[in-house]
Structure I
Amino acid sequence: MPKCSFTVRWIDSVILPNKGQLDYFDSRTSGLGLRISSAGRKSWFVMYRHAGRLRRYTIGTYPALGLTHARDKAKELMHESAMGNDPATDKQVNRSAPTFGEMAVQYIELYAMTNKRSWKEDQRILDHDLLPKWKNVKAHEIKRRDIICLLDVIVQRAPIQANRTLALLRKMFNWAISRDLAEANPCTAVKMPAKENRKDRMLSDDEILIFWNGLATASMSELTRLCLKFQLVTAQRKGEIIVAEWSEFDLNNGWWTIPSEKAKNKLSHRVPMSPLALQLLEQIKSLSGESRWLFPSSKGDKPVLDTSIDHALHKNEAKFGIPPFTPHDLRRTAASHMTGMGVSRLTVSKILNHVESGITAVYDRHSYDREKRKALDKWGDKLTKIL
């Protein structure tokens with residue numbers, strides 16, 4: 001094969017073969033070749049040996065890839081070969097490696113939709129900030145610096161959202177590693193970009209009165225008002241309340257049994273209904289009608305959206321005139337007041353259905369029913385006095 005010292009002038013003026021193609025090699029750069037076709041196409045390649053076999057690696061076309069960059073790339077590939085690597089095989093592996101967009105689809109469909117009630121929020125974050133930037137980028141090409149730069153942009157707009165985005169990326173890459181879709185997590189050692197306040201907001205007696213009375217004129221549906229009241233009275237999770245069905249309630253005996261598939265810890269949970277909770281259930285039933293859901297959506301046979309309760313409360317912050325709080329703070333408020341009234345932390349933990357460790361915890365699910373009922377009745381009495 002012809003060998004010469006490549007120059008830009010020579011490449012531009014080289015005579016094309018009458019037919020087929022002809023390969024030339026650069027005398028200055030080991031392994032670098034230029035294939036010239038009769039049609040005038042000029043493409044760079046590198047020849048090297050791996051495990052005793054001669055290998056060919058195409059690196060680009062001229063003039064899109066100039067001579068200087070072609071020489072640099074050839075030196076890089078020859079160095080990889082000298083280190084015992086096979087660039088051609090690595091290139092084939094890279095072609096089959098999933099893009100970030102492909103990884104995201106699998107994460108949502110195979111993991112998030114099955115295991116997370118909040119999977120739609122994951123999808124929203126992906127659609128808004130991640131897929132527009134990285135949809136077609138190979139997942140393994142995303143590095144720690146890329147993550148940091150993206151978070152720096154988001155934190156200027158929405159600090160807490162930047163934290164949520166990092167948490168999602170960290171979860172996605174860890175899941176991808178478990179599925180052999182990625183080999184490393186670029187989020188490792190990346191710190192949360194925004195400082196969050198400790199979640200200890202609870203409403204005082206006066207704030208409970210202001211909140212409860214303010215609901216009457218707040219800009220939200222009556223069912224949303226009742227949903228917020230029901231959470232404060234029962235101390236249960238918002239996500240479990242909005243998907244509650246009437247078939248889960250024994251109104252005659254005053255029990256709500258949250259099935260395992262709806263409980264956060266995947267263990268069924270019995271919640272005693274205090275007289276105040278039963279009053280609220282009567283009002284809820286008068287509005288939900290024949291729906292199987294306590295809080296039905298206006299768009300078909302399904303419950304209201306998880307985020308609609310948060311949005312309604314946030315929209316009315318100025319109306320209440322007290323420091324902002326979330327639906328989850330209502331649950332914390334109930335728990336804090338019960339411990340303040342002398343209810344044991346263990347009983348409150350049972351009411352909250354917190355995760356417990358040990359084999360006895362599995363067989364001890366209903367042994368505190370009497371204590372739970374007494375505690376929630378006591379909390380209901382206090383709320384009645386406050387109101």
Structure II
Amino acid sequence: MPALNLPQALGAPAYDYLIVGAGFAGSVLAERLASQLGRRVLLLDRREHIGGNAYDHLDAAGVRVHRYGPHIFHTNAPRIVEYLSRFTAWRPYEHRVLAQVDGQLLPIPINLTTLNRLYGLAMDPAQAEVFLAARAEPVDPIRSAEDVVVSQVGRELYEKFFRGYTRKQWGLDPAELDRSVTARVPTRTSDDDRYFTDSFQMMPLHGYTRMFERMLDQPGIDLLLGTDFRRVRHALRYRQLVYCGPIDEYFEHCYGRLPYRSLRFEHQTLEQPWYQPVAVVNYPAAEVPWTRITEYKHLTGQRHACTSITREFPCAEGEPYYPVPRPENAELYRRYKALAERTANVTFLGRLGTYKYYNMDQVVGQALALFQRIARQAGVPVSGFDEPG
């Protein structure tokens with residue numbers, strides 16, 4: 001995994017593939033192309049590090065933190081676990097989130113415990129189901145993020161847990177957002193307080209960055225970091241391009257800019273062993289400017305006398321993190337996608353390249369599926385975790 005400077009990359013022989021973006025999508029594809037097909041790959045990123053938004057590191061106090069907010073690995077796909085396990089051991093971890101509501105820290109997604117503590121009740125699951133059904137407001141058809149929640153739990157719980165958080169996160173009222181925004185968050189009448197229910201829930205034992213380092217430690221992969229593709233796109237020599245950056249940026253925003261939400265992170269190290277009872281606490285109240293606080297030692301299992309936390313402040317400008325799910329944005333993306341399909345020797349991959357929010361395992365699956373297509377076109381059989389599933 002040699003790290004090149006720009007003159008070295010410009011002077012190198014033509015690469016089989018230039019991959020822009022060294023996060024999950026680009027790194028997985030680079031590893032497969034180099035290790036399985038013997039292709040020569042240049043992996044480029046505008047940041048000074050590999051791993052994309054999953055990058056983690058030791059802060060000044062020696063606490064391992066996620067620079068771009070918490071990344072929790074979960075999946076129902078054994079083949080994704082099998083693939084990533086080539087590059088990391090795992091630490092079991094089940095994610096739990098609390099929300100600060102009415103002066104209490106309550107489980108989110110809403111569950112039996114949430115309801116009983118919030119209302120001072122002692123319901124069983126059957127009673128909780130009746131309780132929610134009585135408060136749910138039928139909505140037909142369900143179009144918006146607001147419709148999803150109100151139809152499940154009613155307006156009071158929607159206001160307490162969802163509306164303020166969603167408005168801060170997206171800069172829009174839930175009534176203006178696609179239903180997919182809140183459809184991902186279930187409501188339970190059991191006391192299951194896990195945020196995810198996937199079959200596999202764990203964290204890389206030695207961190208994401210170490211996993212990426214091992215993934216990219218392959219003959220045939222060169223790295224060019226701290227380099228903006230726009231500066232060098234006409235100077236580098238390569239046969240095929242895989243672009244994991246924003247698709248509208250590649251085409252110089254010819255149809256206009258695709259809207260994204262960004263994040264500002266406020267990191268803080270505290271001279272105390274713990275700050276909060278779980279890794280993530282949400283703050284739905286509109287008067288609190290941040291959406292959540294993350295304490296990383298819950299995620300990593302690290303033992304340290306200090307702890308480090310991060311407050312997240314959503315914003316409109318900055319690095320693109322989340323495509324904004326609205327019909328007009330989907331229509332604009334379709335125009336870029338049509339243009340991409342007419343562009344020879346370029347493939348778009350990942351969250352930004354396909355303007356869709358994916359979990360980490362889904363990005364890995366997307367990269368493996370692209371490799372499968374490339375391998376079959378080259379007449380090379382694929383098997384195991386390279387098969388779609």
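We did not get these values from a lab; they are worked out from the coordinates using the rules stated. This structure is a prediction, so every number in the text was calculated from the model and none was measured. Cβ atoms are built from the backbone, for glycine too; each structure is taken alone.
Comparison across structures I, II (criterion: relative contact order in percent (Cα under 8 Å, 6 or more apart)) gives the highest value for II.
Comparison across structures I, II (criterion: distance in nm of label points 7 Å out along Cα→Cβ at positions 123 and 235) gives the highest value for II. Given a value of 70, 51, 39 for Cα extents along the principal axes in Å, point me to the structure among I, II it was derived from. Comparing all candidates, it corresponds to II.
Comparing distance in nm of label points 7 Å out along Cα→Cβ at positions 35 and 307 across I, II, which structure shows the greatest value? Once distance in nm of label points 7 Å out along Cα→Cβ at positions 35 and 307 is worked out for each structure, I has the highest.
One of I, II was used to compute distance in nm of label points 7 Å out along Cα→Cβ at positions 147 and 291, and the result was 4.0. Which label is that? This figure was derived from I. For which of the structures I, II does the calculation of FRET efficiency 1/(1 + (r/R0)^6) of positions 195 and 371 (r between Cβ atoms, R0 = 35 Å, to 0.05) return 0.70? It traces back to II. Sorting I, II by mean count of other Cβ atoms within 10 Å over residues 267-274 from high to low puts I first, with the largest value. Where does the value 16.0 come from, among I, II, when mean count of other Cβ atoms within 10 Å over residues 107-114 is the thing being computed? Answer by label: I.
Comparison across structures I, II (criterion: mean count of other Cβ atoms within 10 Å over residues 67-74) gives the highest value for II.
With helix-only ellipticity at 222 nm (-39500 (n - 2.57) for each DSSP H run of 4 or more, over all residues; to 500) derived from the coordinates and found to be -9000, which of I, II does the value describe? Label of the source structure: II.
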